[in-house]
Structure 1
């Protein structure tokens with residue numbers, strides 16, 4: 001029997017639909033959006049039934065799982081409705097605008113015995129999975145990292161609102177923050193500089209930041225992020241160093257296909273690799289379906305979403321206060 005899967009929110013939700021459509025074990029049970037024009041267009045494009053409300057969708061389609069792809073401020077109320085109906089959730093990032101909302105989402109899903117998976121697709125990128133495996137193996141643990149993760153222009157109002165998307169440091173940089181958690185571990189100190197440098201129409205929202213991190217392992221990292229590029233030119237780069245290896249991941253934004261590295265013992269020999277499906281989206285969607293099918297917990301959950309949100313909040317707090325922020329100690 002096929003799994004009945006739906007998508008709520010048809011911005012990035014259309015990408016989710018494209019991957020679900022490729023899976024023979026999935027039946028697209030329906031799509032939901034508050035914009036009737038988008039709803040009807042996507043319904044036609046994907047030959048899937050449209051619904052104007054989550055309540056109607058649950059009542060009539062009876063889905064097993066849902067991709068929740070609406071703006072962050074709606075994640076808590078919609079998660080409450082879905083969880084009470086026994087529906088597993090793949091929630092797009094950021095998890096919610098506040099830590100308190102994240103904690104409520106975790107509690108609601110646990111109480112209703114459904115899982116809450118976060119859409120941190122970079123954990124499923126084969127490029128970064130290769131690094132994760134090798135930081136635990138031949139390369140040794142990462143001790144120094146430098147990331148460039150500057151996105152292009154976004155003008156959606158909800159993206160910039162403090163009580164919703166929270167601007168690019170919350171809404172997008174959260175991907176790099178979670179990736180560093182995945183690759184290195186917990187962060188204990190943040191120091192950031194930044195401000196509203198390029199988008200005065202959204203002031204005082206922070207649009208750009210450069211920040212440093214110190215991990216509990218003793219590793220350090222620097223990140224340049226926010227709206228500091230344009231989409232046709234935006235790049236994703238992550239340089240790294242261990243006691244044994246130095247290297248770099250690079251390519252177009254959200255397409256980290258290229259990896260180069262050297263061993264310190266033979267620095268003249270450069271190893272090069274390229275990875276397909278490097279954005280991680282396909283792996284993320286497949287993992288969600290496997291979890292729904294098998295009743296297993298996802299490898300990235302609400303606790304990971306909460307941790308990433310808190311770190312992004314610490315970046316913004318450090319900028320506004322002009323001083324370092326200790327995680328879990330303020």
Structure 2
């Protein structure tokens with residue numbers, strides 16, 4: 001049986017979401033052909049967390065652990081860290097240096113897609129419609145960016161996820177307050193034009209040289225936008241899979257998602273978010289490590305085409 005490191009945690013508020021993904025993934029993989037070893041990564045320590053709660057330090061020289069005097073190495077790392085350092089390419093670079101295969105997208109893809117500004121710039125050059133935006137860097141003067149703002153708009157950490165530190169603002173005063181809060185999470189903040197429309201997200205799978213979009217999900221936030229509470233709260237946003245959308249528009253969105261997946265060279269699975277304004281789709285974000293609990297959006301989309309949560313995880317591990 002292969003030893004698989006189920007890597008979770010990370011350096012941001014998304015760590016708690018990553019842990020939920022890892023816990024459910026471990027349960028789903030029980031009885032599989034793998035020995036699953038949960039490995040928690042934080043700024044303080046890297047360790048395997050055993051079923052009894054005991055922790056075993058990771059040897060960072062080769063990402064091994066030692067239990068009862070026996071050294072355990074891994075065939076692959078199942079990377080379920082949302083945000084830094086798992087989703088931004090940093091951890092992938094480490095795995096490549098030590099020669100350990102891992103499941104998430106490569107270093108360049110991960111670094112690019114974690115940066116909202118460069119993702120939208122890159123994809124817009126390929127003809128994919130994105131929301132107009134600009135970036136405010138720590139230390140910028142208000143006179144440099146305020147003239148660029150139009151309202152309402154979104155203020156988001158440029159290298160963050162799960163809507164942490166994200167605000168919808170309606171005037172200059174709210175913009176300044178939002179920037180102050182967003183800078184607690186990142187050194188660069190993207191200010192994005194508000195696109196009024198319906199919110200959709202499309203999972204994409206890329207295995208064995210074939211790229212295939214999954215059914216769309218429409219997200220219906222209960223707040224002003226799809227914020228952290230809507231995503232993860234007990235009384236969060238309503239999600240409809242497959243989305244109630246015409247076959248023509250569904251196919252168009254799936255085609256754009258597949259195109260984006262291919263252009264940025266995603267690997268295994270990604271989830272791509274859109275706003276539909278009229279009949280036009282605006283690509284908002286590419287998530288290379290989407291939520292992977294059984295009730296997360298991408299696993300629900302896979303289930304809609306007959307792929308169980310366990311089978312999805314196996315595909316990712318073997319991909």
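Taken together, the values in this text are just the output of simple stated rules run on the coordinates, not laboratory data. Keep in mind that what you see is a predicted model, and the values were worked out from it rather than measured. Cβ atoms are built from the backbone, for glycine too; each structure is taken alone.
Between structures 1, 2, the calculation of distance in nm of label points 7 Å out along Cα→Cβ at positions 75 and 179 yields its largest number for 2. In terms of mean count of other Cβ atoms within 10 Å over residues 83-90, the structure with the greatest value among 1, 2 is 2. Source structure of the calculated read-out (distance in nm of label points 7 Å out along Cα→Cβ at positions 99 and 307, 1.4) within 1, 2: 1.
Here distance in nm of label points 7 Å out along Cα→Cβ at positions 155 and 267 is compared for structures 1, 2. The highest value is that of 1.
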